[in-house]
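Pasting the structures here.
Values in this text are rule-based calculations from the coordinates and carry no lab data. Just so it is clear, the structure is predicted and the values come from calculations on it, not from any experiment.
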Structure P
Amino acid sequence: MEAQERIDFEKKVNNVIDQVRPYLVADGGDIEFVRLTDNMEVQVELKGACASCSMSIMTLKMGVEQAMMKAIPEVKSVDAINLGY
C-alpha cells in the first residue's frame, strides 16, 4: 500500500471510530486508533472505563469490529493493544 493510500485508509478507519466513540464515552470509556498493520488489522487502545471493563472484548468484537468491517470490508480484525502509558 502506497503512503497516500495508507493515509486515506487510516482516515476511513478514524471516521468509523468517531462514529462508535459516543457510545463508549457515554459509559465512561473511549477508544483511540493506534495503527494499521500490513495485514489490514486495526489496532486500537481502549481507554477510561473500557480499559478495565470485563465486557470490553465483547464491545470491541461485536460492536467496533463489526462496524469497522461493514464500513471497510478490507479490514481483517480490530484488536485492542495496551500501550501502558
Structure Q
Amino acid sequence: MSDETDTAVDLSLDVKGLNCPLPILKTKKALQKIDIGHVLEVFTTDPGSVPDFNAFCRQTGHILIDTFELDANFRFLIRKTK
C-alpha cells in the first residue's frame, strides 16, 4: 500500500472557520471543478466535519483517501469518482 501523504493534490479548498453545512456545500462545488480521478484537499476547523465528510463520501461514492487532524485543524483528501 502506498503512503497517502504522497497523494498528488489537484485542488485545495480552505473552509476553516465555516460550520456545517458550508464545508460540505463548498466541497461539492469544488469537486465539480476537477476531473474524475483527481484529488481535492479540504482544510476545516469544524470538528463536526469529520463525520460529515465520512457520510458525504459514503453517500456520493467519492473516496475519502485520508483524514488528518492537527491542533483542531482537519485535512481531508477526497478522490472524485464520478
Taking relative contact order in percent (Cα under 8 Å, 6 or more apart) for each of P, Q, the highest value is that of structure Q
Matching -8000 (helix-only ellipticity at 222 nm (-39500 (n - 2.57) for each DSSP H run of 4 or more, over all residues; to 500), computed) against labels P, Q points to structure Q
Computing Cα extents along the principal axes in Å for each of P, Q, the value 37, 28, 17 comes from structure P
